[in-house]
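What follows are several structures.
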Structure I
Amino acid sequence: MKIVYILAGGALGSAGRYFMTNFSQRYFGEGFPTGTLLVNLLGSLIIGILFGIFDTDKIPPNIRMFMFIGFLGGFTTFSTYALDTMNLFKDGNHKLALFNILSNNILGLVMVIVGFLLARYLVGVLK
């Protein structure tokens with residue numbers, strides 16, 4: 001049954017990534033991998049929020065697997081980020097490649113921290 005939760009979450013996460021990337025390309029263009037950056041940052045924020053909530057409340061293991069392994073595993077994408085960065089370097093866009101590295105890593109970490117602190121605050125306020 002665990003695998004069903006992971007598969008369902010992964011399917012929803014992958015579909016969400018697809019729609020977010022297409023939306024991003026339509027509105028921001030294709031010169032910079034904005035879609036990958038947005039899903040990675042949003043996924044980082046979501047995982048911070050969920051960790052902050054799940055760390056304090058008793059959440060069933062199947063829900064944790066659905067969200068962390070399934071949904072967020074399908075939604076965020078390190079391999080696409082790495083490929084986008086390599087292609088920016090290959091195309092001679094060294095400044096954009098370095099910006100991509102810094103923005104995904106630094107902002108991703110910031111989003112996890114913000115999400116965690118936000119969840120802790122909300123859990124404290126709502127109790």
Structure II
Amino acid sequence: MPIELMEKIGKAYGFFYYAGGKRAIQNEIPAIRKKVYTPLEMKLSLRGIDNLNTGEDSALAEIAERAKSAKMNYVIEADLPGRSNQRTASEVGDILNGIRYHLYDQRAPFCAGIVYQKGKKYVFKRD
């Protein structure tokens with residue numbers, strides 16, 4: 001009986017605040033992805049933070065609550081086949097930087113945080 005190897009899929013979450021609507025963000029993401037050379041196989045989901053499906057993951061639910069208390073209202077969830085969670089978090093960072101430069105007045109503060117699972121714990125991406 002052959003053993004199937006599960007393909008590793010990197011996963012990361014980028015929480016951020018944006019005063020505008022979801023459509024404005026969605027309209028910019030294709031250009032941002034192209035500009036920062038995001039891998040084509042990376043799947044992104046943009047949603048309001050209240051719509052993040054944390055399932056049975058209490059640690060992720062706590063992180064989402066902390067983000068909400070810091071006034072963050074959107075989250076980008078990314079899946080990247082064949083890559084680590086940390087690498088996926090770096091790609092999310094590139095997307096968030098693009099959002100900042102495409103949608104924000106550069107004098108305005110940008111509030112964001114990126115998390116990924118390392119072992120059994122979530123860690124914040126640090127540059």
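Rule-based calculations on the coordinates, nothing more; no lab input. For clarity, every value in this text was computed on a predicted model and none was experimentally measured.
Can you say which of I, II returns 14.2, 45 when Rg and Dmax of the Cα atoms in Å, for residues 62-117 alone is computed?
I
Which one of I, II has helix-only ellipticity at 222 nm (-39500 (n - 2.57) for each DSSP H run of 4 or more, over all residues; to 500), as calculated from the coordinates, equal to -11500?
It must be structure II, since only it matches.
Quick check on the output: 2, 11, 21, 24, 20, 12, 6, 2, 1, 1, 0, 0, 0 is P(r) over Cα pairs in 5 Å bins from 0, in percent, derived from one of I, II. Which one produced it?
II
Check the numbers for Rg/Rh (Cα atoms, Kirkwood Rh), for residues 22-69 alone across I, II and tell me which is largest.
When Rg/Rh (Cα atoms, Kirkwood Rh), for residues 22-69 alone is computed for each of I, II, structure I gives the biggest number.
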